[in-house]
Structure P
Amino acid sequence: MFLANIPLNIDWQQILLHLLNFVILVGGLYFILFNPVKKFMDKRKAHYEEMDKKAVDTLSSVKDKEREINEKLANLNQELENKKVAASKEIASLKEAQLAEAQKQAEEIISKATIAAEKEKEKIITSANKEIRNLVSEGMKKVMSSSEDEAIDDFVKTFEGSKKDGSN
């Protein structure tokens with residue numbers, strides 16, 4: 001035929017058949033190997049992009065929560081300081097009130113003790129005066145009833161005896 005007269009023994013029919021085989025081989029390999037591998041790679045890329053997106057979202061969520069916690073912690077610290085100051089003021093006022101009450105009680109105790117001491121002093125003075133009167137009257141009776149020397153000696157002995165007993 002027409003293609004058979006070509007020089008250098010080139011058979012175009014063979015070339016076209018080889019070309020057809022090559023196209024079938026490339027098409028088959030494309031559908032059998034390349035297409036599934038490409039789909040697998042796309043799925044893998046999408047999976048890792050999704051994981052990266054989740055990691056970024058989680059990181060931003062964690063940073064938001066950390067910021068929120070730090071704000072709450074700062075507020076809590078401020079509130080705690082306020083409560084400490086209030087408690088300190090309350091303790092100071094209670095301390096002052098108790099100190100004033102203790103001072104008042106101390107003054108009452110001192111005034112009562114002073115009054116009691118004055119009464120005791122008056123009792124002692126009254127008792128001492130009575131005892132002195134009794135001693136003087138006894139001395140006078142003895143002086144009147146006996147001789148002077150004996151009366152003075154008895155008076156001195158009586159006075160020394162009462163002095164030894166603890167009464168002046």
Structure Q
Amino acid sequence: MANLDAALAACKDATHDLIAAADRCGSTWAVAPAPGKWSASQIVEHVARSLEESANVAAGRPSKFPKLPAVLHPVVRGLLFRRVLRKSAFPKAKTNKAMNPQAGPATPAEGRVRLETAQRKFDDACRELGSRRTAMRTTVFGAVPVEDYVRFMELHTRHHCKQMGTASRTAGVA
């Protein structure tokens with residue numbers, strides 16, 4: 001459980017880094033830095049949805065993640081999941097419709113609450129699953145160790161934190 005505790009602490013730190021980046025956005029909070037790019041508000045909403053849906057997966061509840069055929073799980077696990085963990089970086093990619101927000105929280109303060117709530121749900125669900133020493137059964141990657149999935153989500157959050165930093169600089173803030 002020590003590895004899971006460390007992974008969850010790192011994921012929580014990544015969420016707090018995203019919150020700090022959101023707080024620095026000021027008047028550019030809901031402004032996309034370029035056509036086709038997400039605003040800071042949309043990034044926060046996307047990460048919050050990802051954490052919430054991951055909590056659903058950990059808890060064995062239905063999620064809004066795509067349901068890939070089991071035969072594809074090893075392929076996607078190798079091409080995306082393990083690659084992200086090995087390189088400690090997320091590739092540029094498109095998300096599925098359910099994770100693609102049209103809008104997000106109205107203010108950075110609302111974004112903070114949204115992220116903290118989603119992070120807490122994710123943390124609780126992963127701790128419960130980890131206490132049973134059971135793999136996380138995902139609809140995209142198949143069964144993976146809980147601590148690896150948590151690390152994947154940490155890297156996902158950090159990926160978007162970098163985007164938010166770029167968005168703030170592009171908009172003349174930070």
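Laid out as a table, the results:
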quantity	calculated
Structure (P, Q) behind the derived value -19000 of helix-only ellipticity at 222 nm (-39500 (n - 2.57) for each DSSP H run of 4 or more, over all residues; to 500)	Q
If Cα Rg over 2.2 N^0.38 Å is computed and equals 1.01, the structure in P, Q	Q
Of the structures P, Q, the one that 3.2 was derived from, the read-out being distance in nm of label points 7 Å out along Cα→Cβ at positions 89 and 121	Q
When mean count of other Cβ atoms within 10 Å over residues 81-88 is computed for each of P, Q, the largest belongs to	Q
Structures P, Q, by distance in nm of label points 7 Å out along Cα→Cβ at positions 57 and 73: label with the highest value	P
Among P, Q, which structure scores highest (criterion: mean count of other Cβ atoms within 10 Å over residues 41-48)	Q
Computed 18.9 for mean count of other Cβ atoms within 10 Å over residues 9-16 - originating structure among P, Q	Q
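Read the figures in this text as sums done on the coordinates, not as results from a lab. Being a predicted model, the structure only gives us computed values, none of them experimental. Cβ atoms are built from the backbone, for glycine too; each structure is taken alone.
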